[in-house]
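These are the structures in question, set out in turn.
Any read-out appearing in this document is the output of simple, stated calculations on the displayed coordinates, not a laboratory observation. Only a predicted model underlies this, so the values are computations on that prediction, with no experimental measurement involved.
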Structure P
Amino acid sequence: MKRLSFISGILFIGIFTIVFFAGQSFSQVTDYDGNVYQTVKIGKQVWMSENLNVEHYRNGDAIPQVQDKEEWDNLTTGAWCYYDNDAGSGAGKLYNWYAVNDPRGLAPEGWHIPSDAEWTVLTDFLGGAATCGPKLKSTTGWIENYSGDNSSGFNALPGGYRTHDGYFSNKGKNAIFWTTTEFNSELVWFRNVIGSIPDVYRPNYAKDFGLSVRCVKD
């Protein structure tokens, strides 16, 4: 009888493990440069759980790295940079919206940059934009007391941003992601996961800002 109880306990634990992971199925995707990203299924969507870090469009054309402030400010074509122009910044590349919107494709094959509506599907599934920030935020990389529990598996990294005039701000405090949806001819909707509060903001920025990018599966 003792042996039977022990076996039953193992079976129960095994079933619990399967159920636990049923809400979050994990896989990988590789970009043009060979970078491998972890992914996570959240609701009916599959998202990258890492920031995009590619240097080429899907057709193989290079995306310029632009470090100079004045050059960045005057761009009307795609570009990327590291935060503080430091390759060791640890949160992937920052892209302007021209790279996000380029018809050559920034996302890996079978993936795309999410629209404003697709971001809303994500935040609604996680309980609404007013409260879901901790579920999205990574458990590391944020300044003290700003980390989340990452219960969604999204793993939002606080990469900060680059302003239109080339300055860098808020690394460790904000994880800010582009959408593909224009507000008007000059501004684009984005999502701001803020370390100090549970909200996920939905403002709009100029197209020449540098923000992080996440991709969602087609």
Structure Q
Amino acid sequence: MDSDTLSLLSRTFLFQGIEPGRVEELLGTVETTTLAFSRGEIIYSPERFRRELGIIISGVITVTKGPLTVSELHSGDLFGAAALFTDGERYVSTLTARVRSTILFLSQSAVESLIDADRHVRANYISYLAQRIRFLSAKVDALSGGSGGDKLSSYILQNAGPDGLLTVRSMTELASRLGIGRASLYRELSKLQAAGIIDHSGKTVKLLKPELLK
């Protein structure tokens, strides 16, 4: 495993705080599989998935649930935790390679061995699961919030970056994700912009006053 990959792995949630040399040592004790996926290729679907934890080495993965785009995953992100330690016959979402992507897979037995071998891995995995629960809970709140304005406000607060910027693929997709009409979305965006809370231009929203949006 090359030094760049080891450096990337040491920055993931699973190996955070562990030196690359120790990461290489740990991975040398378990069986791993590295696979490449072409653009548009489905990696996981509700009907077809691996009971393994995936770590994205390179590429971009789109996560969808039905017609909704839930999130995008990039290098260093993990997925597949919902397929481990459960006997469920269906996976929770569909993962598709947006560009050519390379993924390192760890089986459930490999994850168990790593958790047993290093307390940092154990703590990191528990922390990762806790953060996923909070993330999914926030998504549910955003999608089930009362009015269109409530849903939009929650979504912007949860998804804007540290610089306050939020970029979406299209307003049509955002409206679908929030469960409101496109006209309603633009109406709510206009209200927030008129109040000086956001600046909206094209596919980009700039959060100016998060304290007011809350």
Structure R
Amino acid sequence: MTTIIAQKLTLKQIHQLLKLHKLPNGSFTPLLSLEPLTEFEQQELTQIRDDFENYLIEGKVLEGQIKLLVIAPLLRLAGFYRSPIKISLEQDIETIVVEDEDTKITGRFDLLAVNKEYATTKDIAFWLLVIESKNSSINSLEGLPQLLTYAHQSLKYQKLVWGLSTNGTDYRFVLIKPGNPPTYQQMPLLDLMDSESAVLLLQVLKSICKQQNL
């Protein structure tokens, strides 16, 4: 049996191995309830952007720096640090066995947010958001194969899961759903460095944070 590291997979391989089907790009508004930001949230969002820009203008920002400078503050501001939600870091996924391809897929996701209050049918915590981060010089699209692989794990137990691939500047959300075949849908690309887009980014994160086991 061949073992493949998720980081090495292409989108074409993901479609083949996991039988994932790509839907036309979607929109946030039919799926999420987006609330206006408070003045405090807008000020904090501006500070996060300014802090990141100070690093960005000096050159490439590494994955670890992006997690500390941008992802962690955004998740805190959106409410992901509050109970019953818990954050897991750099955790190995359960090995995916693709029997008809005689292949095993292994890997490790960057961040996972789960709601421990709402268990799935198998009494497993409900996955709210899976995040894959890349350094600032890499297109956020390159994190999509890994992201889809990791998020695919939850489809056995729940009706949907949100994924996010980011390089610190660009934020690419995808909605993954089970089915025959399972599907994923990309949302509009968001840009932290654009004021209006950054507001939408935080609104989306806040709304995902409030989702329960739907």
Suppose you compute Rg and Dmax of the Cα atoms in Å for every structure in P, Q, R: which one lands on 19.0, 77?
-> P
Label whose coordinates, when helix-only ellipticity at 222 nm (-39500 (n - 2.57) for each DSSP H run of 4 or more, over all residues; to 500) is calculated, return -12500 (choices P, Q, R) | Q
